[in-house]
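The data blocks that follow each hold one structure.
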Structure I
Amino acid sequence: MTDLLSDAEIAERVPDGWERDGDEIVRTYEFDAYLDAAGFLGAAAGVAEDAFHHPEMTITWGEVEVRLTTHDAGGITEKDIDLAERFDGIYD
């Protein structure tokens, strides 16, 4: 099992654009069109599968909200920070 990050580690390491919401880190990615959002969601799903770490992702017109937590650890771990950074890399 992966170790939980401390509150201080989370505050220091959470990537720009992400916010902490309890035991999750959350970001809403914005797009100019639904299909752009859908394309990002598909790419993010592939990255998540590759990492074998599966977030909650919600798509609406022009937005994809991503919520990351490590369920088996009961909160935020290094796996969440790493996946957030990878998602940011495909968004840029």
Structure II
Amino acid sequence: MDVFYQYTKGDKYTLTKSQMKHLVQTELHQLTKNKMNVEAFDKMMKDLDFDGDGEVNFEEFVSFIAGLMYSCNAIYVQRRQQQVKGGASPCKK
């Protein structure tokens, strides 16, 4: 919540396209090492903007974070499965 509100300006409590881009580039720079192209970012913003106002409110932002967590978990599960197939222990006791 703090990160979201850190990037909002004024008392509107929404993120404009430029604010959301700044948040993603700053806070999630490891995920955007290969520069996010304009089309991909525009599509992401459109997908997040459920109410069509051109901005991301907190509920829409939570949806973004949930999707991000889901994707990261899918990668983690895939890597664990590869470790098990390769004979390496996925967990250390």
Structure III
Amino acid sequence: MTADATKRAGRTLTGTVVSNKTDKTIVVRVETLVQHPLLKKFIRRHKKFMAHDPANECNIGDKVKIIESRPLSRHKRWHLVSIVEKAV
């Protein structure tokens, strides 16, 4: 991924890799905190995104940063930017 692609790209998210079984693809679980409208309590919500990992460098449990991109396949719309923290 080039430097100019990161400038014009959309959202960036940070999450944990939950699957790397597919070739050049990882599944990233992103957690967000949402406030309940009535109780005002914070609730954890999660969503899974499929991201492109061209070098197959991620393993399960890694904390990664992904960036929005053009559609690469039916479900892939994200690119791996960097590995923030390796799994133990």
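Determine which structure produced the value 37 for relative contact order in percent (Cα under 8 Å, 6 or more apart), calculated from the coordinates; the candidates are I, II, III.
Details: I: 37; II: 24; III: 29.
Only one of I, II, III returns 37 for relative contact order in percent (Cα under 8 Å, 6 or more apart), namely I.
When you work out Rg/Rh (Cα atoms, Kirkwood Rh) for each of the structures I, II, III, which one comes out largest? It would help to have the intermediate numbers written out before the result.
Numbers: I: 0.96; II: 1.10; III: 1.03.
Result for Rg/Rh (Cα atoms, Kirkwood Rh) over I, II, III: largest is II.
Quick one: helix-only ellipticity at 222 nm (-39500 (n - 2.57) for each DSSP H run of 4 or more, over all residues; to 500) came out at -13500 when computed from one of I, II, III, so which one is it?
Of the structures listed, the value fits I.
Any read-out appearing in this document is the output of simple, stated calculations on the displayed coordinates, not a laboratory observation. Remember, predicted model here, so these are calculated numbers, not experimental data.
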